[in-house]
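Every read-out reported here was derived from the displayed coordinates using simple, explicitly stated rules and does not represent laboratory data. Since we're looking at a predicted model, the values are computed, not measured. Cβ atoms are built from the backbone, for glycine too; each structure is taken alone.
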Structure I
Amino acid sequence: MKLKINPLFPTLVGTGNLPNFKSLNTKMAKDIETLAKTDKMGQRWSQENYRGGYTSYSSIYDLHLRYPSFSQFEDELQPFAKDFAKSQGWNLHDFELRMTHLWVNIMTEHTYHTLHFHPHSDISGAYYLQAPPFSVPLKIEDPRMNFYMNAPTRENPTQASKDLYYNLQAKPGDFVMFESWLRHEVPPNQSKRPRISLSFNYSLENAD
């Protein structure tokens, strides 16, 4: 009798591309340029925690409530977020899926995101406005990593590394979303041009 192998407990990651993203990116890029110049609190935080780059993570993380361009982005992303929630089998009858956080990240050469997850949220992800050649992908960690303490070594070390991490290439207009507990990182940017992205969180909240 032949051994049957069953893949169990998949980790769902949603990817897609916004229609007509070029015009939207142009609008958001103008607002991002202004924000990066005027957000003093974000600049100070970035100098200490995001060397070489700029992020509004610690200062202005509700862009969709402040700028029409980011509000439009929220409207265009919302159907995809709902589809992702439905794919998980979540109860959407008694709850409403709402974007709770939206912030910008400008990664200059050698800037990076350390390994992290997004607590107190249900769906998290990223959207790419600018991803020049040699800019780095989003690196997603196998959520079973903590249980590999005594795992046997693999015959092919290169393949073993690929099995433990999944790289999603960044491309303008593309987005990725996943459950917020999934750990991820962005290695140092290798491009001399900035890699510009938006990060977002969604939560299921009482409909009333």
Structure II
Amino acid sequence: MAIYKITDLKQGLKNPDRVNVFVDEKFAFSLDISQVVDFGIKVGMEISAEDVAEFKKASEFEKLYQRTLEWVLVRPRSIRETNDYLYKKIFEKKLDKNYIDRIIEKLKDKKYLDDYKFAEYYVENRFVKKGVSLKRLRMELLKKGISKEIIEEVLADSDRNDEEELKKMIAKKRAKYDDEKLTAYLVRQGFQYDLVRELVAQTSEMD
């Protein structure tokens, strides 16, 4: 069995939190500092070809995890969104598909992924000024992989309701449409016809 020797460790230039590992005087792979500590890697350490392969896989995994973590930290993401993001990255870079479940579980364990918190964020921030029907919120959250149980619980705890959301939309669209077209538009947005007709009539009388 071939034996190799780690001959140098150098701090990464682009990312100082990563360490470039040289084997037999040649660059072999890079690892996160915490990985170097966990693996006990040091200059002079003898390793096998299997060790090199394992370290390279660990390097791939950590790079993808850190990239995904940065993406998740930009704003809350659903588990399905993250799964789709990872699948695309895995496909582009031809990496191990097993990374997907491992990364998602790691993010969940560290509280970076939580579908309930994501749904709360989405309901609180989606079209706050413009207005949006609860029906549309439900449909959008379902498409993002949120369970019906979570959706209904979050909406029940939210202060948003169709009447107030409808008033916002009417205020923005009132001057653009006549009553008939405005009614049709609002119904397409997911509001109940009777409520739309009532509020459109009220604003029409005010004009």
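Please state which of the structures I, II yields 0.00 when FRET efficiency 1/(1 + (r/R0)^6) of positions 2 and 66 (r between Cβ atoms, R0 = 30 Å, to 0.05) is computed from it.
Structure of origin is I.
Have a look at I, II and say which one yields 13 for relative contact order in percent (Cα under 8 Å, 6 or more apart), as calculated. Provide the component values of the computation, followed by the final result.
Working: I: 31; II: 13.
The read-out was computed on structure II.
Of structures I, II, which gives 13.3 when Kirkwood radius over Cα pairs in Å, for residues 26-89 alone is computed from the coordinates?
Considering all the candidates, the number was obtained from I.
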- prompt: Quick one: helix-only ellipticity at 222 nm (-39500 (n - 2.57) for each DSSP H run of 4 or more, over all residues; to 500) came out at -8500 when computed from one of I, II, so which one is it?
  reply: I
